[in-house]
1. Thinking only about distance in nm of label points 7 Å out along Cα→Cβ at positions 38 and 166, which of 1, 2 has the largest value?
2. From which structure (1, 2) was distance in nm of label points 7 Å out along Cα→Cβ at positions 22 and 86 calculated, if the value obtained is 4.1?
3. Please compute distance in nm of label points 7 Å out along Cα→Cβ at positions 78 and 174 for structures 1, 2 and give me the label with the greatest value.
4. For the read-out helix-only ellipticity at 222 nm (-39500 (n - 2.57) for each DSSP H run of 4 or more, over all residues; to 500), a value of -5500 was computed from one structure; give its label from 1, 2.
5. Looking at structures 1, 2, which one was distance in nm of label points 7 Å out along Cα→Cβ at positions 110 and 182 calculated from, given that it came out as 2.0?
6. Which structure, out of 1, 2, was mean count of other Cβ atoms within 10 Å over residues 118-125 derived from, given a value of 16.1?
Structure 1
Amino acid sequence: MLGNNTAMKDLNEMFRVRGASKPLKRGRVLISEPFLQDGVFHRSLVLLTEYSAEGAIGFVLNKPLDVAIHQLVDGFPHCDAAVCLGGPVSPERLHYLHRIPGVEDAIEVKKGLWWGGQLKCIREGIESGSIHSDQIRFFLGYSGWSPGQLEEELGRNAWVVGDMNAAVVLSVSPGGWNEMVRSLGDAFRSWHIVPENPHWN
């Protein structure tokens, strides 16, 4: 069993993969390194929906909640779309990513994928059947970084930056971290042998 922070640091160094990250930008995915034990970010995939000198905003894709959107929003039509914990900031606030062109006030995160927009448009589309559950994913809360904070975390190798196409973003499963790491190639093979709890031996 690991006895102290120095041992944890040495183990982290042993499994570190250098030179693998893509540059930070809107639409990229943060992949947590296997030793990051910080609650919602443990083995998480975070889609960046905003990145600038003023900081970053994103949503955890692979932490589903056992609740339906019509249970959260009064009068909302029944919809089987996933509801996820988007991050630790303002967990009472609802957000959504979708592949529905033309939603008023929506922000395009990457080609074919939008963030937010008028909830009335979403509601009406679901009611009419023109919007299907695989076209949208809801989130409670979000992940946020102040200026320079995410860069500092990258400097500590807390994250690797990757890419994911729009269709995959809305279909990420709870096991999506393993699938994403596998797609990164042989350089990350060692990450799969790290136990869920690094204090286990």
Structure 2
Amino acid sequence: MRTLLIERAAHMLRTREPITLRSLVAGTGVSTMAVYTYFGSMDGMWKALRQEGFTRLADRFATMPVSADPVRDLAALVTSYLGNALDHPDLYRVMFDASVDLEDLAAADATLEYLVQAALRGREGGRFRPDVEPLELATQSWTVGHGLASLVAGGPLPVATLEHAVPMLTALFVAAGDEPDRCHASVELGWNENRPIR
């Protein structure tokens, strides 16, 4: 029931329906008391809705294998991020609504840690320069993904725009010290294995 209410709220946001206690439970077969039971309040429901986007992203990242190629892995994580945004556009919109608190900020932050670890492995393996800060490179990589996802998942540009991820990530990683041809091959591999465009 909790998941049903979260999905319903996300759908109502997308269709621009006003969300009230009554409208949220309409057609679900439960009373407004269910919102209090599962979320404590409407504010609690909004927090849960925002958290759900990060929960699904974390679940997706957790299923991704770690390979011997950290540049491939970093590109794959960004590609998976794009896929998550396309698969859950309603939740994606809410994930970054700073007007609503998160239920668990640490759990949301943990999604970025997947990228940090890939960047760290890239630095330790000599793919990135020794002075490259893994958190900074992870944040820059996330920014590339977020910009593209925002323009496509809820924005004006076609899905094919996501293809720009390959040259953008390649340029970013080469600037961080990777060798151009090797970098491009790794990024393409990460993209093609997790391709959000079918």
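1. On the way: 1: 3.0; 2: 4.1.
Greatest value across 1, 2: structure 2.
2. On the way: 1: 2.2; 2: 4.1.
Source structure for this number: 2.
3. Working: 1: 2.4; 2: 1.3.
The maximum falls on structure 1.
4. Working: 1: -5500; 2: -22000.
Here the read-out was taken from 1.
5. Numbers: 1: 2.0; 2: 3.3.
Attributed to the structure labelled 1.
6. Working: 1: 16.1; 2: 20.6.
Traced to structure 1.
Taken together, the values in this text are just the output of simple stated rules run on the coordinates, not laboratory data. All values reported here derive from a predicted model rather than from experimental measurement. Cβ atoms are built from the backbone, for glycine too; each structure is taken alone.
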